Structure P
Amino acid sequence: MKVDFWQISRDPPARVVALIAARVLAQGERLLVVSADAEQRQLIAKALWAAGPESFLANGHAGAAGEERQPILLSDVCEAPNGASHVVFADGAWRESTGFARLFLLFGEDTLDAARGTWRTLAGAAGVERSFYRQDGGRWTKIA
């Protein structure tokens, strides 16, 4: 399982989720986006619908009709009725999860200590490949 830590410093989480979502869908995969914050989930939904001038990233909310057909599902829990192979923790809170090929933990200054703790905890986990990305200006740079 791949776990990517993305340290957000410039762009809002909704914009970063849209970037990740576009890449995941381009690979033919499905995505689950988890946030305990209902307002943040709404902002993410809007960002996904307005992702590009020629396209949008179709998405829906967990619990709504047709959730299993959504390529991107927004939820407050780490359950993927849409069969997602990738999950983004948009609110900076790590959740134990199984069944995903790739996990993205987005964090900022307010959740930096928790992200560091998760990084250390996963260091000894079997079958886990960790990566760390940081925003440098307008670009994402892989640090570790």
Structure Q
Amino acid sequence: MNQLLGEFPCKIDPKGRLRLPSALLDQLAADERDNFVVNRGMEKCLMLYPKKVWDEKSAQVNQLNDFDEKARIFKRAFYRGATPMKKDSADRLNFPNQLLEWAGVGDGEVVLAAVQDKIEVWAAKEYEAQLDKELDMSSLAQDVLGNKNGG
């Protein structure tokens, strides 16, 4: 799996279809370009996983202890709305209406944000609002990377 990179402005049509940009598809291995799984993101966005990546993430989640209440809650949230999707001959994915409504990405402008091995699907205005939040990158980097090697 290659690391996915880039931001791609796109549109979702009135039928809930989104054409995947060729520049994004070209970053995927040939066997990862047709089958995807979409579900709710941690923020107000949708997470689009190549099926192979979804299977890996799902295997990690399935290792959580079912006797732990927080683990059960997380599993429900992680799988909530998860839907397999197959790309059509025009490189489009047809998103479930309930997920589009939840993320506020119905008929209109969206941004596909490639993040490591998955793709975030944001309403364009919400994506910009997230990025415009005042953020101290130096402090954030220290918090999340400070105890890691490298840098």
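Where does the value -0.67, -1.17, -1.38 come from, among P, Q, when log10 I(q)/I(0) by the Debye sum over Cα atoms at q = 0.13, 0.18, 0.21 Å⁻¹ is the thing being computed?
Derived from Q, not from the others.
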Completion exercise
When mean count of other Cβ atoms within 10 Å over residues 58-65 is calculated for structures P, Q, the one with the largest value is P
Problem - Ranking P, Q by distance in nm of label points 7 Å out along Cα→Cβ at positions 82 and 106, the structure that comes out highest - result: Q
Fill in the blank from the handout: One of P, Q was used to calculate Rg/Rh (Cα atoms, Kirkwood Rh), for residues 26-97 alone, yielding 0.94; that structure is P
Handout entry: Read-out mean count of other Cβ atoms within 10 Å over residues 18-25, computed value 19.2, structure in P, Q
Key = P
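The numbers here are math on the coordinates, done by the rules we state, and not lab data. Bear in mind the structure is a predicted one, so any value in this text is a computation, not a measurement. Cβ atoms are built from the backbone, for glycine too; each structure is taken alone.
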